[in-house]
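Next up: some structures, all given as structure tokens.
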Structure 1
Amino acid sequence: MAQAMHGHSAACCSIPPIISKGYEPKGKYETIGGLKTYVTGPANASKAILYIYDIFGFFPQSLQGADILSTSDKDNQYQVFMPDWLEGNPADISWYPPDTEEKGKLLGNFFQTVGAPPKTAARVPGAVKEIEAKYSSIKTWAVVGFCWGGKIVSLNVSKSDTPFKAAAECHPAMIDPSEALEIKIPLAMLASGDEPAEDVKKFEANLKGEKHVEIFSDQIHGWMAARSNLDDARVKSEYERGYKTLLEFYAKHL
């Protein structure tokens, strides 16, 4: 376990103690471009991260993750923005895993309607422009997506006019190795043991630019976002290591 916890030597980050229950977010909610948006980090930072949550919306584990990214690297501080793409209609966490027919139907319907990835992906460039109009100090953008959000990252950064300089996908859903062929910017993929390892490897092989691809093999789909059980010491340590890995990747490529 020690090796897993300290697998990265760059001491870029001073992550505060992870709060398992009753986390109190450090940021605030604003309406930007018509979307309720969680905003955290120094308002004058020139670097920003767009945080694309999973299908469960504003969960404490995700808000804590956004706060970690904003200020844990003292040399590289970020404004982090988490828009409510699902506009108050996230999936219910009890639907996952879809181990009954009813749960499967509910999730399937969600992905075809409110949570259709191409629909949200198409809104990302406009949201970035709306945020920049309000926060003029921003010069450089990164993006991170979790589960469903990972798919949205792929759909955006595979376009030649992407506004992002670096990207990350954590326990990404619907991995399509062909999308990696068009991704030219640095990309990190932190997969769990639940994503198909073969797809992760093919995606990695197809990436042309700088990359960091790692499988956290004993973690579940969702361990860095809403489904993270932070009462479990192992999950908590790998949650922290995941965010540390993201910070090191952004420090190197932004």
Structure 2
Amino acid sequence: MKGTPPPNRTELIDHLVRTRIAGPVATPRENNLGHYRSLAAGDRDFWFGLELGDRWTDERDVLAVMAERCGVSPDPAHGSGQDTIDPELTVAALERAAALLRKAADGRQRVLVATGHPGGLLDVHRRTADALRAAGCAIVSVPDGLTADGGAVVPFGDVAVVEYGATIHHTHSPEPMAAILDALERRGDPLPELVVADHGWAGCAARRGLDAIGYADSNDPALFLAEAEGTLRVAVPIDDHVADPRFYEPMTAYLLDAAGLLEQE
């Protein structure tokens, strides 16, 4: 919540492990490997709107990147049970993301904030948008009347989401982001200079050539591959749906403090 004091680096790492945002996480090894295998087999549901071509057809290569950038076990023989996210990698990625937020604030850039994981990350994105707006950034509005995947693409405050009926939904699809960017182009509006998002929202933005930050779980390899290739600016490794969304508050405070934005909220 607003006003959460920022932890120092050591305190944040302890918190990430204690709440299972990083460290030994709830996502099982079998699920991680299954997603890496599906991505390598060309299943575009796991590509998050990115164009990976035939560069990642060996799941062992995908695993190697995930070990390097997310901190899962690098051992291909470790096929079941516990897996991990390295909290040091999480904090390092938050610091890289903070540098992009600071640049956006200094340049009063146009920023689009969106989430496909509202159950866990909505408040992370909301606080980020609030701080950027207070610092003088223009938060890009969602054009009226957009739909994607059978739902409405709408703003929830300053955060773009997909709504079905009266409920905002979890989605990996890139189509909601594509709908926004296409609508902006049709209207002749400037595109965002920075996108802060997750899932297919971040992947689609990166594929369109926009600077993008994407939060990603250990079973979401596409964004880490995009970061490795230089398409996505930052992939932040976290468990993106822990037991209590309030567990993300110290992480968000650390991010905004590192960006020089905490006092802007």
Structure 3
Amino acid sequence: MGAGHGGPLGAAYVSGTSVVHRLEPHVKLVAVLAFALVVVATPVHAGWAPAAYAGYAALVLAAAAVARVPAGRLARGLVVEVPFLVFALLLPVVSRGPRVEVLGLSLSESGLAAGLGLLAKATLSVLAATVLAATTEPRELVRGLQRLRLPAVLVQILAFMVRYADVVGGELRRMRVARESRGFRSRGPGALRVVAAGAGALFVRSYERGERVHLAMLSRGYTGALPTGPVAAVPAGAWLVALSLPLSAAAVLAAGMLLG
């Protein structure tokens, strides 16, 4: 389970020796979750909310700069929030209440505030999660979830997914090369039948490989629990470094509530 990953999961990691890279994975998970909770707790209709969002953005970008995460890596991570972007664009159109003209469109004031707030919260949370993924290897993330006492069954499912996603991806690439070497071109509706047959074959091959892997694990003494290595206590200084992000965000939120 400790093999390296060169596929999509492994490509998300940006190697480095920064202070963020050296933090324990469960410490970073707690910090990112706490930061996201502070961001979500910010009231979207408050007049000081835009200033608070700007402060949160400065904090998470500062963390990315300390970890030396490239801007391109942050931009690629934002792709996952496309559904939130679509929903945020629809809110001002479908919401009721007082209307305001924006670029010739009649938009709901409350819907516009809610949509912009949703977009800001989603963007900030995804940026923080991207910094986490870029500074922590996938297997270390699984180990961090294990340290946080996530249910053992879920941890094992995630561990197997991390380990074998690249294996299935490699099988898919080999099938694509085999199709193209036989003259297949993905053009027109007729290609859907070939793609569907390939998807079925990939499912069968993945299932058979899973059966073989399970038998191999049983023959090596697998009893339903993944082995864990020695657990060392995390120094207080490491917790302080990791929690500086959510604590600073909480300070921004408190200042907005008191001064707003």
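All of the numbers you see were taken from the coordinates with simple rules; none came from a lab. No experiment lies behind these values; they were computed from the predicted model shown. Cβ atoms are built from the backbone, for glycine too; each structure is taken alone.
Listing for the model above:
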read-out: Entry that produces 0.75 once FRET efficiency 1/(1 + (r/R0)^6) of positions 48 and 208 (r between Cβ atoms, R0 = 30 Å, to 0.05) is calculated, selected from 1, 2, 3; value: 1
read-out: Read-out mean count of other Cβ atoms within 10 Å over residues 16-23, computed value 20.1, structure in 1, 2, 3; value: 2
read-out: At a computed -10000 (helix-only ellipticity at 222 nm (-39500 (n - 2.57) for each DSSP H run of 4 or more, over all residues; to 500)), which of 1, 2, 3; value: 1
read-out: Test item: relative contact order in percent (Cα under 8 Å, 6 or more apart) calculated as 34, pick one of 1, 2, 3; value: 3
read-out: Structure responsible for 64, 57, 31, with Cα extents along the principal axes in Å calculated and labels 1, 2, 3 on offer; value: 3
